[in-house]
Structure P
Amino acid sequence: METPTLTDSVKYVIHNKALIQQHMAQHRSTWQPEQSASTLHANSSLVETFIRVRPLLDKDHACGAFSLIDVQEPRTLHFTQPLVRALGGRFSTKSFKASSVFGSEVDNDAVYNGMRVPHAVQECLAFKTRELSILAYGQTGTGKTYSTTALEDRVVQQIWTAVKQDSHHSVFIEAFEIRGNAAFDLLSDPPLAPVKVLVTGASDVQYSGLSRHEAPSLPDLLDYIGRAKDLRLTRSTVKNSASSRSHSIIRLHICWKETS
């Protein structure tokens, strides 16, 4: 028997839409109550994982696609998939837990607040936390750039709202991208100067050759971010006409200026 291709699997799922949705409805009837969000937040750890479901696009609906995902708030995602077709049209649902799960109808503001990013940023501004990192992981076309751009815009706005009220803060920015085993500065002059990423200790990472720029105003900061994005490597793929072909890292440094 030939191994089914991805196209074969998609056709099989669409053909069995009614059976799959019936299976998903039966699975929903077995769900157990979730912990409240307030209880989960009280037990949050240093590293938290959030899942966001991308909505179906017009091109998805046009080919008859439908969602195989159920979101059980606040923190469980259920994914249904067909088993080996030779078994006769049976389906399996796997469940995954995260710090929070956001369905396809949830907007960017709700994601920003649901991830408790405002609180984390405030902790950094008060120098109670040394570092805050937000990373996006997922296959091409799942909306990583869309989500991180929205989070980035809100982080920048929140930081600048706080900074402009306190003249003792300064904001600096660094931006680079990683292509395979090489890294390049997105704000260097000339652009794309090589950067060496060096691990010098258990948790200490040095970025040799990476330029750092002070942003004295919000327009300056947004201009730096825009310039960095314009230089990112993109390429057309089957799923995305302008897919990011590198890992982009933007680092914002908030410094306290000594009054003396």
Structure Q
Amino acid sequence: MNQLMEKVKRHPVVTVIIFWSLLIFCDKAIASPLVAMIKAPDIVLEVIFKGLELLAAIGLNLWLTKQPLHWQAAIGKNSLIAFGIMGAIVLFATLAELGNFVDAATIAVIAAVPEAFAFRGVILGSLITHLKIESVSRRVGAAIVLSSALFSLAHLGNIGSQGLTVTLIQVIEVFGLGCVLGALYVRKGSLLFPMLAHGFLDYMVTIMHGYTATVGSAGALNATLFSAVLHMLMYIGLAIIICKPDSIHQLQQQVGALGGRRE
């Protein structure tokens, strides 16, 4: 068994797919049945479920991928401006829908933290570090696309509760969102930035539409597959802008900060 695991760990894409598969298994086969046995308000059950998901991701990373995560952030002028704008938007939206504040703040934290840990920190970080692609720009692009695809496919589990069409729309849009969040992690070298961006989006959807809304499905309720593809393309364009370095040396530094090898 140990020899088999050592062979698996030599293939980063296989290791990442196993990590992802086991995380989904933990969600569906362990966390969901446990939560179903508990009688509590839906928001409390969601907190428990996401907490179990985070614990599973931490455990799987310690056992399998062993990918270091990066939290320290260098906050510059542009980041401060962005945070100020986001803060103002959050303030005005909260004042308009104050009754949804607790649910919105809760959803923003419990969705952003475990997903940033698993999909940006572990999966994207592992791919950037270990993919055997010599061109650093191509390696980063491939890592963002692959991690976003896994992030997107993880939402297929919602098909039982929201139907095929809404789930497909969500999966398409989430792929684009994953590209943006991945680009933020590469650009800033800290999980705090994609985590805050993801939390901001979930907060805004929940404060405006209530607890049952999510970033994907709330928009999907009045969306079409065409609009979902359009949104995805817009997200991808934004990701390219975010991730585009001033020079190849800068990109090498960004990748090096995440533990990747330099050219």
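Each reported figure results from applying straightforward, stated rules to the coordinates on display, with no laboratory input. Remember, it's a predicted structure, so these values are computed and weren't measured experimentally. Cβ atoms are built from the backbone, for glycine too; each structure is taken alone.
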Completion exercise
Working back from 3.0 (distance in nm of label points 7 Å out along Cα→Cβ at positions 60 and 124, computed), options P, Q, answer is structure P
Problem - volume of the Cα convex hull per residue in Å³, for residues 148-187 alone - highest-scoring structure of P, Q - result: P
Fill in the blank from the handout: Value -22500, calculated as helix-only ellipticity at 222 nm (-39500 (n - 2.57) for each DSSP H run of 4 or more, over all residues; to 500) from one of P, Q, is from structure Q
Problem - With FRET efficiency 1/(1 + (r/R0)^6) of positions 76 and 180 (r between Cβ atoms, R0 = 35 Å, to 0.05) derived as 1.00, matching label from P, Q - result: Q
Completion exercise
Output 0.96 (Rg/Rh (Cα atoms, Kirkwood Rh), calculated) maps, among P, Q, to structure Q
Practice task
Assign the value 14, calculated as relative contact order in percent (Cα under 8 Å, 6 or more apart), to the correct structure from P, Q.
Solution key: P
Practice task
Figure out for me which of the structures P, Q the number 3.9 belongs to, where distance in nm of label points 7 Å out along Cα→Cβ at positions 20 and 252 was derived from the coordinates.
Solution key: P
